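So, here come the structures, one by one.
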Structure P
Amino acid sequence: MNPLSLFRHIGAYWLLMRQVFRKPEKWSIFWRRFFEEVNAIGIGSLGIVAIISIFMGAVITIQSAFGFESPWIPLYAVGVAARDSIILEFSPTIVSLILAGKVGSSIASEIGNMRVTEQIDALEVMGVNSAGFLILPKILASVAIFPFVVTISMFLGHLGGFALGVAAGVVTPYEFVYGIQYDFRPYNVFYALTKTLFFGFIIPSVSAYHGYYTKGGSLEVGQSSTKAVVYSIIVLLLFNFILTQLLLA
C-alpha cells in the first residue's frame, strides 16, 4: 500500500467513525441491537476462548517449569511466570488476536454482503443513518463485553495451568498457588483490561470499515473479510506496543 492510499484509508475511516457516532434515531432499536451484538460477539466467542485459555495456561506452566531447571530458582516461580504471562500478554493480546479473526471476519462479511446486495442503500433511501445503525452497536458491544471475555480467559488460563501442570507433575498445588499470589500487582490487571478496551474498539471498527466500503460481488466480500482481519491485527499490534510503552514504561 502506497502512502497516499494509506492516508486516504485513514481519512475515510475517521469520516466513517464520525458518521457512526451520531445519536441513534430510536434508542429502543439501538438497545435491542446492542444486546444482540453482545450475545453474538461476546457470548458466542466464549467456547473457543475457554478452550484456548485452558490449554495455553497449561502450556505456559509446563514451559516455565522446564525453563526453571536451576536449583537456585524456587518452584513457585512457575506460578509467578504463568500468572504474569497470562495477565500481561496472553489473555488481553493473544485472545484479542483470535477474536480479530473470528469477530472481525464475521462483521466484515455481514456488512459487505449488505453493501453488495444494496441493503445499505435501501436504509439510506429510508433516511436511516446506515453506519450508525449497523456499526455503532457492534463497537459498543465489543467495548463492553471484551473485558469480561478477557477476565474469564485469565481465570481459565490459571485454572488450566494449575490443573494440567499439577497433573503433569511439573509443579505442586501449593507452589503454584503461592506463586500466583506472590508479589501480585493489581495494576497489571488494570493494564490488561485497559488494552482490551482499545482492542474492543479497534477490531469491530476496522472490520466494519472494510465491509462498509466493499464494492463488487461475493468475491469482493471475501477479500474485504480477509483485509479486515489482516488490518485489524496490524492496528491491534501497533496499539499494543503504544499502550505498553505508555502504561508500563
Structure Q
Amino acid sequence: MYQYGVMRKSKVLAKLRAGKVVCSFKTNLDSARATEIAAMAGFECIWTCLEHGPNDISLIERQINAAKAWDTDVMVRVARGSYSDYIHPLELDAAGIMVPHVMSLEDAKNVVRMTRFAPIGRRAVDSGFADAQYCNVDLATYTREANEQRFVAIQIEDPEPLADLDAIAELDGIDIIFFGPGDFSHGLGAPGQWNHPKIAEARQRIVQVAKAHGKVAGTVGNPGNLKELVAMGYRFINVGGDVITLREHCRKLVEAVDRQPS
C-alpha cells in the first residue's frame, strides 16, 4: 500500500489497466466521516467535489486522509479556475481529479498542460506535500510517478465538445472520458429527459471514442442499470451517493414508523 520514497499507487488505475470495472461512491456531505464509512464499506474510489456545494480544500484533505486509511482512492471534481485549483487536490494525495464542463479540444489541452508534468504537460512542481511524501520522493521519481499513478478524468456534459471528441480522446494525459447526462440534458434544453435520443446517442458515442483511443469511458449509474452500462462499455461508474443513501434510509424508517398501529 505505502512505500517510503515512492508515491502511493492508485487502486483505480490498477483495476482499469487490468481491464476491470471500477465503481465509485459520491459524497456531497461536508464530512470526512461519511467518506471513511464509504471507504470502510469497500468502495475503491470516493468521488468528492469542489465544483458544487460548501466544500473547501481543508475538508478535501480530511476526506482524502480518511479514505487512505482504508487504502481507498479519492477522485476530486475540481472547480474550474486556475492551475492551482486543479493541482491542490493532487498535492494532497488525491488519486485523481475530474474536470467538469470541458468544452473543446483547446480546453482539454489546457487541462493536460496544467495537470501533467513534463514531457506530457507543464504542471507546476512542489514536492513538499503529501503526494510526494513531503520531499521524501526525489523529484525525477515524483514527476514520473505522478504522471503514471494519478488519473485525470474530463467531463463531457455539454453538446459542444462532441465535435472535438475524437481529438480530445487522442490526448496523452487524459485517462477517463466521463459522460454527465444531467448537464447534457440541460444543455439540450430537455432537463431530466433521460430517454432523449441525443442523450442515448452521446452515451454510445463516448464509449466508442474512448475505446478507439485507449481511454476509459465513465458515467453515473445505479445498481439497476449497472449491468447495462458495463455491457455498453463503461468501466468507471458512480453507483450512489451519501445524500441519496441517507434520504432513502430515512424515508424507509419514517414509512416503517407510520405503519405502526397508533
Structure R
Amino acid sequence: MGRVLAIANQKGGVGKTTTAVNLSAALALAGQKVLLIDLDPQGNATSGLGINKNQIAHTLYDVLTEEISLNEAVQGTAVADLFVVPSNRQLVGAEVEFVSIEQREYRLKRVLDSAAVNYNFVIIDCPPSLSLLTVNGLVAANGVLVTLQCEYYALEGLSELLQTIKLVRDNLNNGLRVEGVLLTMYAHTNLSKQVVDDVREHLGPKVFTTVIPRNVTLSEAPSFGKPAVLYDGKSAGALAYEALAKEVIARV
C-alpha cells in the first residue's frame, strides 16, 4: 500500500496546490511512482500539470459517482512516474449529490484502496475549505501535510484545521496523522522569520525543516502547465521542493 498524503488548509492562497504539484513532481523525479488526485473543483492541480481541464474525457467526478474506475481516469504527465486524476468544476456537484448517500465520507477511500498499491505515494490536493470533499480526502489518507503561509495570521485557523483532523481521526479514520506542517511563501523579512520561529516553537518536530520561499518560478510555472522542477529546475522554488521530497520520503 502506498502512502496516501492529503495536502490541506481551509484557507486559499497558502501554497496548497503549488505544493501538491511540485512535491508530486519532485517525488517522481526522486524515483517514486506518484499519483496526484485533484480533489479541488477549481482544477488548478490539473491545469498546473498541462492538462486542459475543460477538455477532459473522464474526471474524478466520474470516479466518485462510480461511473468509471479510478484507473480509467488516470492520465500521464510530462514527468515520468507522475500520474494524475484530473478535476474541473463538475466536481462541485458531487457534494450536493452525496448529501443523502450513506457512507458518503468514504467514497474516495473506497476507490483508492485498491489502486494505491500501484504507487509509492498518492497525493491528494484538497479544496481550500473544510467541506465534504476535504473530509473524503482526510478519510482516504494516512497522513496530512498542512501548508502554512509565513504571514502574520499564519496560526489563525490552524487550530480549527487540527480539530477537524482530530474529529476525522476519532470518528472516521483512526490511522490518520499529521505528517507535517510546511511553511510556505517565506520572504527574507523580520516578519517571516518571526512566523517561522513562532510556528516551530508551537509545533516543534511536526514542522518540516524545508521552508518554501516566495519565488517567481513557482508563480510562473503553472501558466506554462509545468511543475517548477521542469520549468526551471535550478530555481530556489524547485530546489526547495526537491529538499521537501527527500524529507517526506524519510518520514516513513
Computing Kirkwood radius over Cα pairs in Å for each of P, Q, R, the value 19.6 comes from structure P
Thinking of P, Q, R, which structure, once relative contact order in percent (Cα under 8 Å, 6 or more apart) is computed, gives back 19?
-> Q
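Laboratory data are not the source of any read-out in this text; all were calculated from the coordinates shown. Keep in mind the model is a prediction, meaning the values are calculated, not measured.
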